[in-house]
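Computed from the coordinates by the stated procedures, all read-outs in this text should not be read as laboratory data. Note that the coordinates shown come from a computational prediction; the quantities given were computed from them, not determined experimentally. Cβ atoms are built from the backbone, for glycine too; each structure is taken alone.
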Structure 1
């Protein structure tokens, strides 16, 4: 099993959760199902978008995306989500969050 956690920024905000709660119920269910598949190791629809960040592509609606980073082999950090239309903006934000996550992790040691 892979442990999936949500990224929490320095101010206590949780971007992934903020995104997912705004989705309509049927879309939210499909997104959560995709995350549950990740917990079971199914990353077949995921691809790297560089700098340690990956996107899980969901082929329905406007092309939903879930952005995440893998911290080792057994831990996934959910960074956020979006759609194909804002893809590059969402990737840039996910890169910034992943960089911040790694920096704060180093400082905790």
Structure 2
């Protein structure tokens, strides 16, 4: 199993567990309320969206990764045309960080 498959799996689990927020406005609101622990931005998101999310994440000290495409993120969460997702639970956020940074997930 490659790292992208693991990443899709964790994103899918977070979605089913209700620990994921999708969409720019919903994520911005979640970041401001300090509900979001990690943000994933699609590599093909607009520059305006990337800048807006990156600035907000920096302001509220939220880890952000630019990875996957809009299509890949949308398929992973089962919703169409989503460029931004926010992870609301530390366990899922830590697992995603490990996968992206090349570490193995335990379990």
**Message:** Among 1, 2, considering only distance in nm of label points 7 Å out along Cα→Cβ at positions 35 and 75, which has the greatest calculated value?
**Reply:** 2
**Fill in**
When 1, 2 are compared on mean projected area of the Cα convex hull in nm², the highest value belongs to 1
**Asked** Which structure, out of 1, 2, was helix-only ellipticity at 222 nm (-39500 (n - 2.57) for each DSSP H run of 4 or more, over all residues; to 500) calculated from, if the result is -13000?
**Response** 1
**Fill in**
For distance in nm of label points 7 Å out along Cα→Cβ at positions 51 and 67, structure among 1, 2 ranking highest is 2
**Fill in**
Ranked by relative contact order in percent (Cα under 8 Å, 6 or more apart), the structure on top of 1, 2 with the greatest value is 2
**Prompt:** Here percent of Cα pairs over 15 Å apart, for residues 3-58 alone was calculated and came to 52; which of the structures 1, 2 was it taken from?
**Reply:** 2
